[in-house]
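Before anything else, here is the set of structures, which you'll find just below.
Where a number appears in this text, it was derived from the coordinates with a stated rule and is not lab data. As the structure is a computational prediction, the values presented were derived from the model and not from experiment. Cβ atoms are built from the backbone, for glycine too; each structure is taken alone.
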Structure I
Amino acid sequence: MISDTVKKIVKALDDKKGNDIKVIKIDELTIVADYFVIVTGNSNTHIRALADEVEFQLEEAGMTADHIEGRTTGWVVMEYAGVVAHIFTEEAREYYNLERLWEDAEKIDIQNLLDE
């Protein structure tokens, strides 16, 4: 079962037109987190807007971030209770290629999350 936190993050990113949203379940591979949510923004301004929307929607649901980092760079990391959202510019996402690094992780179909 997918956590409500993952669902809310995906919805917030989709609401602000985040590109190529991916969710990977990593709990069986590491103790770092249970899920990664990965998304691309069109520019630094767009990734800040995506991060702001995630923060806003989760605060509305009574959730506060455990940690937020990188608001002024091409990669914002937001951690919420075992879910880490990675918000990248296209260049940063290609460079760090988290999907390849975690290719053994289970991929979650986000369409199911958006349809709920």
Structure II
Amino acid sequence: MDDQTKTLIQNHIDSNEVCLFMKGTPDAPQCGFSMAVSNMLKILEVNFKGINVLENQSLREGIKVFSDWPTIPQLYIKKEFVGGCDIVKELYENGELKKIFDSKGISYKK
């Protein structure tokens, strides 16, 4: 991964409390897994930034190297990598995602 891509990823993570690297946008997801995570955040009314990795091949490959995680979407909360679709779904279903938001001071629909 080149420095420019690494800097771009880090800037997105640093400047957004909740950052979702996804295929497509929150309003027009381009894959079911990205749609699922985006929808969970929307249901919780969390303010998040969706980053469309399909717009930039370097970003699409670079995020996998950056996080050492092979799939997209990838969710970051307050600069911390949370996981992909399966992990976020599990956290959502068992209530742990709300606990993460609480512990990090992120507002959501209770």
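Structure summary
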{"item": "Origin of the derived value -11500 (helix-only ellipticity at 222 nm (-39500 (n - 2.57) for each DSSP H run of 4 or more, over all residues; to 500); candidates I, II)", "result": "I"}
{"item": "Comparison of I, II by distance in nm of label points 7 Å out along Cα→Cβ at positions 52 and 100 - largest value held by", "result": "I"}
{"item": "Which of I, II leads on distance in nm of label points 7 Å out along Cα→Cβ at positions 28 and 60, largest value", "result": "I"}
{"item": "Value 0.80, calculated as FRET efficiency 1/(1 + (r/R0)^6) of positions 4 and 92 (r between Cβ atoms, R0 = 35 Å, to 0.05), assigned to which of I, II", "result": "I"}
{"item": "If log10 I(q)/I(0) by the Debye sum over Cα atoms at q = 0.09, 0.12, 0.19, 0.24 Å⁻¹ is computed and equals -0.20, -0.36, -0.92, -1.45, the structure in I, II", "result": "II"}
